[in-house]
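Visitor: Next up, some structures in structure tokens.
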Structure 1
């Protein structure tokens, strides 16, 4: 059984990101989408995700950029976002507890909602 811990430092952020994307990379619905876009650049992508979640959860401002831009042209729908959220929540719940764990799930939920709406809008208007 995994010893759950609180998200308090970059170490836990890295664990969360690595475990989550480990699942994504094997997922029957999501793997092909992510691997087609990221290709052999997984280390770069993971580093970017460490910085993003470090900024969001720890208020250590190490991420710069626009999180939505790389996703704008993806051909994904509600099913993809639901699976992404399911894997993210599962990863958090299996490994972490506490305020930051709940905040991570809340932020992921809101980000997925926003990205889904923006992608739908982008696809209808381009």
Structure 2
């Protein structure tokens, strides 16, 4: 069964190292909270807001060792109401986990995107 796992985080500045750190933090939390094995990941799609161009979020995943996982990055549309400095992720995961048991992770200022599932 293929499932989607969502997540998002924000950075405080358009800086390469912080982008990589926040991507690593987000992916680690998603993997930990869902007991995920990277061997079971079909693909990962990253998006970032137009104000982030210092680094590709997918490069942060590569630094984590995700070298066999297909990664793709795209840019969000420029929207006046959008959360700035935001990186989003959609992980396509092969799992028998029921959809209602999947834990979607939103960190830092991105918690406002899904207040219904963040504490």
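Laboratory data are not the source of any read-out in this text; all were calculated from the coordinates shown. Worth saying up front: this structure is predicted, and the values here are computed from it rather than measured. Cβ atoms are built from the backbone, for glycine too; each structure is taken alone.
Visitor: Suppose relative contact order in percent (Cα under 8 Å, 6 or more apart) works out to 37; of 1, 2, which structure was it derived from?
Guide: Derived from 1, not from the others.
Visitor: Name the one structure among 1, 2 that helix-only ellipticity at 222 nm (-39500 (n - 2.57) for each DSSP H run of 4 or more, over all residues; to 500) of -7000 was derived from.
Guide: Computing helix-only ellipticity at 222 nm (-39500 (n - 2.57) for each DSSP H run of 4 or more, over all residues; to 500) on every structure in 1, 2 gives -7000 only for 2.
Visitor: Given a value of 0.98 for Rg/Rh (Cα atoms, Kirkwood Rh), for residues 3-58 alone, point me to the structure among 1, 2 it was derived from.
Guide: Value 0.98 for Rg/Rh (Cα atoms, Kirkwood Rh), for residues 3-58 alone corresponds to 2 out of 1, 2.
Visitor: Okay, next question. Which of 1, 2 yields 3.2 for distance in nm of label points 7 Å out along Cα→Cβ at positions 75 and 107, as computed?
Guide: 1
Visitor: For Cα Rg over 2.2 N^0.38 Å, which structure out of 1, 2 has the highest calculated value?
Guide: Going through 1, 2 one by one, Cα Rg over 2.2 N^0.38 Å is largest in 1.
Visitor: Now for a separate question. Once distance in nm of label points 7 Å out along Cα→Cβ at positions 19 and 99 is calculated for every structure in 1, 2, which label goes with the largest value?
Guide: 2
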